[in-house]
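Bear in mind that the values in this text are calculations on the coordinates, not laboratory data. Bear in mind the structure is a predicted one, so any value in this text is a computation, not a measurement. Cβ atoms are built from the backbone, for glycine too; each structure is taken alone.
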Structure 1
């Protein structure tokens, strides 16, 4: 119900740890971009409106390709980070990709830290220049993490999918009760 094609989840997990930056695919779009990384990030955030994966790809969590993002022109933090990293790569601006349990972002010189974009909350970081990968235990606010998961996976889920998912769970519980009663009478 959540992933009609479960391979999309496997592919998405692979893409998190193999961030496929493509500076050549983005070069045609660079003519009107600024050269300062802070201004570049602002422009990316303006041009790629934030939308949950349910809304864009009809599944709860999906890591799109750069081509899919450029075609749809919207996406969540994964999409925005991939576009930003590709532009920074094309402009030869050093950066690192960071992943926390609820967010993916690009770090560059001069980037200001926020509550969800800082060194304490990341659990994975990749430096494209050195290829170095860093793993650490994140220090993340549990309430903030649960709220993010709730918003992204349940609130944004289409009503029909919620109804089918809940009815399926009710059917499974009903079958379990009937089978348990039958087993008890035997």
Structure 2
């Protein structure tokens, strides 16, 4: 996440929430230590039960950066630090046992928002990731593509195909592609039956 992205967003009146990853070690370490030492301005709990054999409890906390970013290139761009702690129980279908995992992710925003709003925005981002990128990567095998000349054209065609299927209320894109391949035009006309 380059600083320039925040500058362009601010110039256009757009507010960002961006994840801070380990490939930015200075900023990542600063926001991690800040969230460990300061009291949050606001916090919110969210729970997802039994979704894809997972129970997930999330704690979203919003912190003011205070003086922690003073003297850094981010001082003018970060108005809030957001820490998301996820505790996940994943059920193994083979054994029936639940495996616990825990992870913490850090985000920054140029404005302070309520924790519930931050939680909703971050979850909606994953909805986009799952509905678009995952389908293109897995169902349309985009990552395995060997197209090197104008790959953007084929990426748009994959998105176009996925949008046509979604416009026809298809929930399982892989199954719909299989039915179309073997059923021809009749399968396309009967997509709403699936």
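A few notes on this one:
- With helix-only ellipticity at 222 nm (-39500 (n - 2.57) for each DSSP H run of 4 or more, over all residues; to 500) derived as -14000, matching label from 1, 2: 1
- Structure from which 0.20 was derived, FRET efficiency 1/(1 + (r/R0)^6) of positions 121 and 169 (r between Cβ atoms, R0 = 25 Å, to 0.05), options 1, 2: 1
- Sorting 1, 2 by distance in nm of label points 7 Å out along Cα→Cβ at positions 49 and 153 from high to low puts 2 first, with the largest value.
- In this comparison of 1, 2, the computed figure 0.95 for FRET efficiency 1/(1 + (r/R0)^6) of positions 65 and 161 (r between Cβ atoms, R0 = 41 Å, to 0.05) is attributed to 1.
- With P(r) over Cα pairs in 10 Å bins from 0, in percent derived as 8, 31, 32, 15, 7, 4, 2, 0, matching label from 1, 2: 1
- Structure responsible for 0.80, with FRET efficiency 1/(1 + (r/R0)^6) of positions 97 and 145 (r between Cβ atoms, R0 = 25 Å, to 0.05) calculated and labels 1, 2 on offer: 1
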